[in-house]
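Undergrad: Down below are the structures I want you to see.
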Structure 1
Amino acid sequence: MSHRLLPFIFLMIAIPVFAQPGQPASLAPREMAEGVEFQCRAPGAFRVFLAGDFNGFAHNRNGRIEDTQFAMKGPDSNGVFRKTVVLAPGLYRYKFAIEGAEWTWFAPEYELQRDQGGNAYLVVSGSPDPAPRAVGARTPWIEKGMVHFELFAPEAYIVYLAGSFNNWADNHAGRVMDLRYVMRGPDAHGIWHASLPLGRGRHEYQFVINGNTWIIDPLSSETTTDQHSVVEVR
């Protein structure tokens with residue numbers, strides 16, 4: 001008896017291939033008077049959704065988003081979508097989803113701090129960011145009851161503000177990890193920014209680059225003997 005080999009039949013299943021669109025740091029969320037503006041560059045996309053713990057992750061169903069109230073406005077002529085959300089000061093997580101499909105969720109690459117699910121962390125201070133400008137960092141200044149700090153550090157992946165006003169960022173043997181004290185940035189000019197409501201008096205501070213490199217403010221006009229920068233609120 002002869003034996004015939006039956007041909008194997010392979011079933012090819014088409015799996016969508018998603019190429020995450022690059023997100024320049026200039027599109028990082030901005031705090032404005034009317035809320036936090038999120039921006040996402042997605043040339044060729046019809047719709048982009050914003051999902052985060054502030055909106056129930058867009059009420060997705062197994063990763064699929066269908067509720068258009070979470071869609072961002074756009075695109076503009078540069079392929080950028082935008083959405084402004086009113087958020088109280090605090091720590092949030094978010095992602096973008098192209099067309100609302102479950103395989104297109106992503107966090108922008110400029111947000112290096114993420115949770116185990118890959119969601120980007122966002123710290124909201126409650127103070128509008130300064131208007132974009134093409135100049136370097138400035139010494140601390142006071143405006144509308146807030147003290148504004150800046151540091152030029154374009155190569156840093158995270159910068160903390162530590163001082164006498166926040167228990168030196170609750171550091172542990174010089175190591176800072178608490179995201180409550182992280183500065184916003186870097187912006188398109190390599191500048192990190194933080195705003196705090198500080199009472200009258202002299203406040204000492206330092207910047208902590210990448211969580212463990214402590215430096216004084218290079219633009220500070222006053223430094224204490226123990227190498228702390230000083231800002232005075234009158």
Structure 2
Amino acid sequence: MLRHTSSVAIYASELVKVQATWTPDPAAWAGEVAVNTFWLQHNHFTGNDWDWERDLQTVVNGCRDKFIAHWSATGGLFAAGYQISQFKAFHVDSAGHTLNEKVAAVTGGSLPGLGTSGVLPPEVSLVLSLYGYPAGTFTSQRGRKRGRIYLPYLAGSSLSNTGHVSTSAMDTCMTGFGAIFNDIQGMHAGNPIPPGNSSDYMALVVASGFGIATQVDHLAVDNLFDMQSRRQNKAVATKQTIAIAHS
């Protein structure tokens with residue numbers, strides 16, 4: 001395992017960053033890639049076995065498997081021809097450096113878009129909000145206890161005839177991702193001692209770079225689409241021009 005230490009604690013301890021990488025329709029969107037990120041935190045109980053080199057692979061495999069298990073209730077939000085193709089997990093130290101990483105491939109097209117009516121532009125996203133407190137209530141530093149996942153490649157059927165997110169798309173998002181994250185929350189990894197004692201687990205958190213990690217207890221989505229224009233991997237535009245006569 002690679003090790004790097006720092007005296008600057010900008011992240012909480014025992015964190016794992018998980019990335020889900022999407023593969024778009026290459027004929028329609030050459031060079032376009034979207035990545036969704038969420039965080040986990042290892043909660044360790046004394047006496048239980050844990051090894052990051054081994055168990056980080058268990059964690060990323062587990063995240064992939066939870067998505068696959070609930071995808072029939074989730075995939076209708078996304079357009080056909082677009083899919084999640086890979087998960088990565090990074091063990092991150094308190095300075096934000098990666099100590100180790102593991103990959104879990106998604107084989108056989110197990111996480112495809114199942115929606116209809118084409119695809120919305122990749123910049124148009126549905127934001128899944130992750131709250132470490134009940135939405136709409138007061139909590140200190142609440143801006144650092146909320147995360148956002150910009151969901152890409154939405155099916156045309158997610159668009160209502162008024163230009164909002166359709167009610168059915170919102171229901172699909174809440175049902176599908178609610179089930180996924182309920183399973184990820186409390187996911188077991190490592191070798192509990194005794195074997196029947198399931199006390200090693202991963203808890204979903206919001207980590208904002210200020211040494212704060214808060215367990216997520218609510219998901220939310222609203223009926224307005226969002227834009228994510230500052231994207232690392234996006235398709236190159238094809239232009240058309242026309243000359244204007246000077247007379």
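No lab work stands behind these numbers, since they all come straight from the coordinates. Being a predicted model, the structure only gives us computed values, none of them experimental. Cβ atoms are built from the backbone, for glycine too; each structure is taken alone.
Undergrad: Assign the value 82, 44, 39, calculated as Cα extents along the principal axes in Å, to the correct structure from 1, 2.
TA: 2
Undergrad: From 1, 2, which structure was relative contact order in percent (Cα under 8 Å, 6 or more apart) = 27 calculated on?
TA: Computed on structure 2.
Undergrad: While we're here: Here mean count of other Cβ atoms within 10 Å over residues 113-120 was calculated and came to 13.2; which of the structures 1, 2 was it taken from?
TA: 1
Undergrad: Could you figure out which one of 1, 2 the value -5000 for helix-only ellipticity at 222 nm (-39500 (n - 2.57) for each DSSP H run of 4 or more, over all residues; to 500) was computed from?
TA: Checking each candidate, the match is 2.
Undergrad: Given 1.3 as the derived value for distance in nm of label points 7 Å out along Cα→Cβ at positions 33 and 153, which of the supplied structures 1, 2 does it correspond to?
TA: Numbers: 1: 3.1; 2: 1.3.
Of the options listed, only 2 reproduces it.
Undergrad: Determine which structure produced the value 0.45 for FRET efficiency 1/(1 + (r/R0)^6) of positions 41 and 137 (r between Cβ atoms, R0 = 25 Å, to 0.05), calculated from the coordinates; the candidates are 1, 2.
TA: Label of the originating structure: 1.
Undergrad: Right, another one. Can you spot which of 1, 2 the value 3.5 was calculated from, given it is distance in nm of label points 7 Å out along Cα→Cβ at positions 105 and 121?
TA: It was calculated from structure 2.
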